[in-house]
Structure I
Amino acid sequence: MLVLIASALSLVACHAPDVPDAPTTLPAAPEAASGYRSALQTVRAERHMAAAANPLAAEAGRQMLRQGGSAIDAAIAMQAVLTLVEPQSSGIGGGAFIVLWDGKNVRTYDGRETAPAGATERLFLNADGQPMGFSQAQIGGRSVGAPGVLRALHLAHRQHGRLPWSQLFEPAIALAQNGFAVSPRLHQLIAGDRFIARSPEMAAYFLDTNGQAKAVGTLLKNPALAAVFKRIAKEGPDVLYTGAVAEEIVAKVQGHANPGSLSLSDLRDYQAKERKPLCTDYKRWEVCGMSAPSSGGIAVAQVLGTLEALERREPRYALAPLKPRETDRLAGHEPDPQAVHLIAEAERLAYADRALYVADPDFVPVPVNGLVNADYLAGRAALIGERSMGKAQPGTPPGIQVAYAPDRSPLRLSTSQVVAVDDAGGAVSMTTTVEAAFGSHLMVQGFLLNNQLTDFSFTPEENGQKVANRVEPGKRPRSSMAPTLIFDRQSGEFVATVGSPGGSQIIEYVAKTTLGLLDWNLDPQAAISLPNFGSRNGATELEAGQFSPDLIEALRAKGHQVNEIDMTSGTQAIVRVKDAQGKASLLGGADPRREGEALGD
């Protein structure tokens, strides 16, 4: 058997404010479930590998790698194809976070959207001061932020690309011109979206003459998007931020019945940012992710650090012995109930902190170092016992500079994930998004605009205290995206790249897969396919139909309120392994809950 993974200036009374009990259920997954493919097997490669949520995108990534491209080259090609074939999840009208290993250093790039200069903290409040319903806020120009993914990719490519920028768009241009077959998942999501029919451009593109979702297998062509990609390939990302395309974006946003304030200057002035990566130790490994304004990397680090501290304090709580058992359900394995209990409790603590402290660090002093401090996490771990705490309160990490009110806004996001490893050993994990399914439902030149501003808190303050993640001009909304790279701490060698879409549940999905790889020695496909579970500091959530009555009863006996729900992750992972002779190879997996694939040579 292969050996996986070789060798106020202070808070009142110094306490965070109490948070009332969370609702027993939280918002559903941002994208509907579309089945589970139980026959997926781990893919092996010797040189390079790419994985994405759609096989056409994965193939585009592999093409770039075969031509000598770097991991970021592959990611750019995959992003362009996903704009076409997975428009409900991601696209050039949205944003992304990128975590990249260049063989020497980890680099992270922030392509998160920004609020327009004309936005105010009352953006999502009705005239009576009450928060809007989600769809009221989402649909139309009100929710559109300046998109960032193209400029982030261009920044990363200037530093780490090996192929010409223009070459990376060739697969997407060909597919847009020649057409691609509507997939079962895309058909299902179109059919389930009641707002598409109200958008003339979307209706013309996605619906047939009877107003129904175009059938599975229908050849869908997008000449407008092909033309935009040709210009971007030749002229660079400014095609989206200045000139005719930018003017059409602004006109669409400002001219909608639910208008936004996005302006030409907002687009022109948008800048992607390289930020300091967040790297923390977990047992024998170093785990690197995205820091604020994403909460994902912080929360995953907190979950892992809390579980390690718990094991040190109480060895009987070690995760490694709690290996999943085989089952006849689709996933093939079921986690140990004690493992579900411990991981869910650690997640409650992380989500409690997330809701209070994390926002755009250019606007809010986020205590990142304090949140992942080993002593702080040891204190948090001491709160975990044999019975569920039910509802965790935020802690008081070192480094707090000001008190904020908790954020109670809806937890939604629609995303996609790509990972790649190149011939030189470089690696990338990129999570990319247009926010909710089909974004704002505004279509410009064949691509959809994001509704990313709805990731801000709808309520800007509470009891006279500001919410950290409130809307402010030029600010980036908090995210849960958690693109992750893993290294052997002693040797420094690259071990794995992993990430997932799935809204506020991304943290749960990435934590589960990471623990499956590291603690349970699962191959990447088994770790991804393992049933999803966790807690967003409400009920303990279990993936519907994947858990036995015995496990559910065991959790209830520990005081858990259990909800069985759809948990539509889209995790991709590539792991570097060594055999007994020390020869390295790559193992890849894709999420059976979507249409993804891992491809390599």
Structure II
Amino acid sequence: MNNTIKYKYAKDHNQKIVEISTINKHDRNNSQYYCISCGKELIARLGENNQHHFAHKSSADNISCNNETYLHELAKIKIKEKFEKSDSFIIRLKEHVICSSVKTCEFSSGTNACYDTQEKTVNLKSYYNVCTTEKQIENFRADILLENSTRPIKPLLIEICVTHPCSEEKINSKLPIIEIPINSADDIKEIEKNAEVKGKTYNIPPKDVYKPLEINYPLQKYALFSSGKYHYKDCYKTTCKKIAIPQYEQALLEISVYNQYFDNNYFFLFAKSLGYNIRSCFICQHYKDDQGYFNYHLCMRYKKNNTPREPHFLYAYRCPYYTINRNLYQRYQSSVIESHIKIIKNDTESFNKLNHESLYLQHVDNILKKSIETLTKYFKNQKLSIHIENEDINLAEHYDSSKYSKENDWVYCLKLYHSEQAQRYPLFIYCIEENYNYEKLRTSTKSIYIKVNGTDSIILFFHNNEINLYKCKTCFFHNIHLKASTKANVEQRDIVFSTYLESNNEELHFPNNYKENILSLLEKEFTLKTIFIEDYDHKRLNLKTLFNRCIISEINGVKMLELYNDQPYSAVYIQPCFNNEDPQKQIPTIVLRLDTKEKWKETTYQDCPLIVQGKNGELYKIMNLFTD
């Protein structure tokens, strides 16, 4: 009988529950046993090879019997027996421990926050003295019902869950219930052994207990330093007893904010209200912070007044147009609860003695000097080149010496020259602060102007461990070209790179439908495989992970490849562009720069087209794709 149900328990001829381990061959031969579930006769199998067990005498009875009913009935009988025979019958409940200072503590968030939970052992025998199986209560029949015959205590239902959990109607009755899961006879034996029931509880709320607690408390933490920098944590966790302990040794101002909305802008305004001579573009009337699709921020006066487009945090200390944003200030005044701000450290005097405009000049000097030193280093290592008229020119092949100097607070200059050929005109490479008017530096000499706005400004020209300068929005060439002028009075020495004259006489010529062919090629590549892009930080992105469809469309009279998807991104466009053309910049655009030798086709990744920012293309308004 392969489907024989093997029971550990049965009823004897006296209707007492017996376990198979207590039965010997004499008992087997002189007694009869019956199934707890169906009541049919069982036989005790006490063989030497298999585990001892009870089994139905008739195979037909074995088929009709139900193991779930067996476990359900057995559990009720055994739990009742254990309850009645034991001095203790345990259940473990949760206790709601509330801080005893909840009504007086300034940081209190109320009883729903300033609390902890702990386990409490409850002896059910201390509350109940009557245990009944299958008893009716209200409209329900309890598997086991515990009651008190001498005191008016609400009865407790013990429900056995083998496969069917407690019904919603019974749970919603508000009767206290313990639901005990039973998966095998071993679970029942465990209850017998420990005199303890474990399971889900319903309608037994945790008891509120008050005692002193040290609560883990979420705060917003802000700190201001002498450098003008600030630091914040949106969710700083500490305990209520340690909330006033300083966390930043070098901070001049440190605060903890609790139970209210706060942000960096409010921190600057709060510091100002304490007397700090603090200025920040973030709270300026002319500052725009767009947290939408493209997530950019800028100074709205950068075009009209030549302020930095994305200003450094110290720039506000020297900006003549700095004005506090009135709307922001009004929102701050109406929403900030100062009693919910704990001032940990406060040193306005030390902060206001500092010359932050001078710190900004030091910052500018630092990034300009590092940039010029990087260019000098790569020139000496013969790894500095320029890209002009589709050629990469290594400057070490034309100059053998260099020196750099500081022109003024906003300009450093690297001079490249040939120590033995005095007739060769030198090349001047200027690193200038991003808003400095480089037109002031223009002379008849050959020069390159690089706008610098950070120590990583030169990084965008790195490729294959070399620096390759090319014309772009931050790099400008002056009086630099490869081909000789057609004027007869211009001598050969007036051309900077004369050795390339013969090899660079190829005229730019493209077929009329050249761009259309490129768009069709890109459409095919994206449809069959994918297209990759790479930014200045060498972050590479598979466009197929964000967009799954493409179409050649016309935007503002220009044909481009439109990549789109229903969610979560809007469309992005790929525009083939000749080197002398200005691309679309007002929409998310990936520019593919074209040349007669079609070198862009050689730049691939995983056998797919790769458009590299700075090498064969530009990226406009899509930088957030690399971070989402």
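Coordinate-derived values only; no laboratory data. Quick caveat: nothing in here was measured; it's all calculated off a predicted structure. Cβ atoms are built from the backbone, for glycine too; each structure is taken alone.
Quick notes
- Label whose coordinates, when helix-only ellipticity at 222 nm (-39500 (n - 2.57) for each DSSP H run of 4 or more, over all residues; to 500) is calculated, return -5500 (choices I, II): II
- Comparison of I, II by distance in nm of label points 7 Å out along Cα→Cβ at positions 319 and 367 - largest value held by: I
- Parent structure of the calculated result 13, 27, 22, 20, 15, 4, 0, given that P(r) over Cα pairs in 20 Å bins from 0, in percent is the read-out and I, II the choices: II
- Top of I, II by mean count of other Cβ atoms within 10 Å over residues 151-158, largest first: I
- Answer label among I, II for the case where log10 I(q)/I(0) by the Debye sum over Cα atoms at q = 0.15, 0.19, 0.21 Å⁻¹, for residues 119-246 alone, calculated from the coordinates, equals -0.98, -1.17, -1.20: I
- Each of I, II could give distance in nm of label points 7 Å out along Cα→Cβ at positions 199 and 271, but the derived value 6.1 comes from II.
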